[in-house]
Every structure is written in C-alpha cells, then in structure tokens.
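For reference, the structures are reproduced in the following blocks.
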Structure I
Amino acid sequence: MGSCKTIRTHGSVGCNIWSRLSNKILDNLSALKSLKIGWSDELESLPEEGLRNLTSLEVLEILSCRRLNSLPVNGLCGLSSLRKLSVKYCDKFESLSDGVRHLTALEDLELHCCPELNSLPENIQYLTSLRSLRLFKCKGLTSLPNQIGYLTSLSRLEILHCPNLASLPDGVQSLDNLSKLIMADCPDLKKRCKKERGEDWPKIAHIPNIIIDWKAIQGSSDDE
C-alpha cells in the first residue's frame, strides 16, 4: 500500500472504507498523492491521526459529505505537500478550521456550495503559496478576514453567488499580485465595488482585471 497514489471513496460504502483506512492503513500511505472522498451522508469528521501521515498528498477533494462540518484542527499538520483543496456540496460544512495554517504549500482552494460557511479562519494568512481562491454559492458567507491581505501569492480571486457577503476586507488592498478579481451575484459587493465611486473601490483599484456580473469593470473580461 505504500506505493498507492490515488484513493477515491463514494457513498456509504466509501464511508466504511474510509473508516477502515483511517484506522489501519493510512499509516502506510505516505506516498499517496490524491485523495477524493465523496457522496456520504454518514461521514461527520476526518481522522486527525490518519491525515497526519499523508505527507506526500497533493490533492484533497471532499464532495457531497452532507454531515461533515469542518476539517480537523490538528489533522492537517502533516499535509505539507498539499497543493489543491476543494470542499463541495457539504451542507453542514461550517469551517476550514485553524488547522489550515499548516497548509503552507497550498496553491488552489475552492469552497463550493457550502451554505453554512460564514467566514474563513484568520489563520488563512499562513497560506502564502495560495494562488487561486474560489468561493462559489456559499450563501452563509458574510465576511472575509482582513488577514487575506497576507496571501502574497494570490493572483486570482473568485466570489460567485455569495449574496450575503457585505464587503471586502481592507486586506485586499495589500494583494499586490492579484491580477484577476471575479464577482457575480453579490449585490452588496457590486454596489460597494462600483468603479471610482463605491466604498470598496479603493481596495481593488490596483487589480488589473476586474469582472463583476460577467462584465469587465477594469481590464479584460477574457477568462484565462
């Protein structure tokens, strides 16, 4: 099992497999590159001890785990090679947890259809390798932490269909490498980011390409 590169689990059967893996096998999966966990109505948490051993893991995808509410605080400390993390269609997912501070190699973070998520942890500031952040249909999202300004490698930020996000944090103004900002169906943000007149415009005026509701407000609308 030490040379296994990819594991996918699905449904209630997958949930049972995951339980067995976490208890007996994950200790020997240090070479695992990709892990996808999906379609479970039973999985409530991920095992901290098991995740710590996945030191070569580069991709972690969590899909439609209806009862999962967060990532383990201490279980992420071994994921030093993780490049991509996505959490999608997790109805009860509330928090990435402060454990994200350990994901210093993370380049791509996507949170998709997690209606109970209301913010991101302040420890997101440690994700200094992050290049892309995508927030999609997180209807409970009301704010972003000011610490987002420490994401010095961030080049692309997408905020789509997050209607309750009221404003952008001041930290956005510090994102010197941010080259593309895309927002859609965020009525408060649209108003506050109105070019040269909105309250949040000074925070984003330095971004070369800004798209709001699929119209180029600044720069190009090409989605590259």
Structure II
Amino acid sequence: MMGKYRLFCRGESGNSYKATLMLNLVGADWSPVFVDFFDEPSRSAFRQTTNEMGELPTLELPDGRLISQSGVILSFLSREAGMYSAASQMEQDEVLRWLLFDNHRFTPPFATLRFMIGLRGADESVLTAHLRAQAQAAYEIVDAHLAGREYIVGASPTIADISMAGYLYYEEDARFDRKGFLNIARWADRIKRLPGWKHPYDLMPRAIREE
C-alpha cells in the first residue's frame, strides 16, 4: 500500500470506526480528518465539497480520489493490502452476504438507539422500543451464527468481522443489554486481540467530549 490516506470521520461514528480500524489493522499510513456532523454548517460544507451523499466515512486516496461507504472502503483496503480477504469465491460470497446483513439489519437499530439515547439523551418512546426489538432480533441471529465459530466467515478474520464489529466497543448507554450474547462477546474479544486493534476513541477525534 503506497502513499498516505486521509479518512474523513468522527469518533462517535461506528461506520467511521470500521474504516479506521481496517486502516490500522493493515498497517496503512493514514490520518483522520475530523468532520463535526453535529454542526450543520460543517456537515453542509462536507456534503458540498467532499461527498455528495453527505456520509462518513470517506477515504481520500493518495492520488486524491475519494471512496465512500464503509463496505466499499473495507473491500478496497482488503484488496490493496491483501489482508482480511476470503479464502475462496464461495467464502467471498458469504462475506458479501454478511456485509449486506450488517448494513441492513445488524448495525442500524443499535446504532440509532445509541445515537438517540446514549448520545442525545432521548426519552423512551415507541421508536426506541421498536429499535430495541430490532437490535435484539439481529443480535440473536449473529450470536447463533457464531456458536462454534471463531469468525463470521471461514477460519480467519475477514472484512465481514471488521464491519460487524464496528459498534461493539462503544460504552455509551443505549439501554440495550448485550451481556447475554456470549458468542458475540467472545468474538469481539477475539477481534480486540488482532495486531493493530485500537478503541474508536483512540483512533478518531470526538465531537462530544466527556465532562
């Protein structure tokens, strides 16, 4: 992997963490570029100048090209570094299946619940109850899948693991009890032991500082 990468990100974003963690795990030369999504002018400027979708993370390549969407960034970095890739085409199809499941079912309900309650202090509502039920169902699927497995796909970690672990290390209280998902807990600890692993707040600047 040649040249220096810049990643537009913020510490509170688990999707940003997926990309920053991957950059660290593959030993890339990179630096974070903080975008304050809690500030409307900053968010608007980012959308106008950097990413028309207005989404983090966005990776700037050494030649100035931009790549967005965490799954695309993970795929690109895996290909460039020759790391965290599937062992066969069949496994690659499984990696893609779990990437799509992560972005459709696993990450969204918990991430939204954490944002509303853990970061914004929202009260309980019909919406938070719905999100909690959706998160519970998704976690049950993943916990059952990990029974007897060390990683999501195959015998070695892939970008499916990096993607699905994106929100597992944040401590903000979302009022969602994850302690009962023992297979997920063991898997998350396994990911933490990978060379280059760091906590999201050790990799990216934060918009919200602790008192």
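What follows draws every value from the coordinates through simple rules; no lab data is involved. Just so it is clear, the structure is predicted and the values come from calculations on it, not from any experiment. Cβ atoms are built from the backbone, for glycine too; each structure is taken alone.
Consider the structures I, II: one of them gives 0.40 for FRET efficiency 1/(1 + (r/R0)^6) of positions 156 and 180 (r between Cβ atoms, R0 = 25 Å, to 0.05) as calculated from the coordinates. Say which.
Traced to structure II.
Quick one: helix-only ellipticity at 222 nm (-39500 (n - 2.57) for each DSSP H run of 4 or more, over all residues; to 500) came out at -13500 when computed from one of I, II, so which one is it?
Answer by label: II.
Can you tell which of I, II yields 30 when relative contact order in percent (Cα under 8 Å, 6 or more apart) is derived from it?
Structure II accounts for this read-out.
Matching task: 50 is the computed value of percent of Cα pairs over 19 Å apart, for residues 76-131 alone. Pick the structure from I, II.
II
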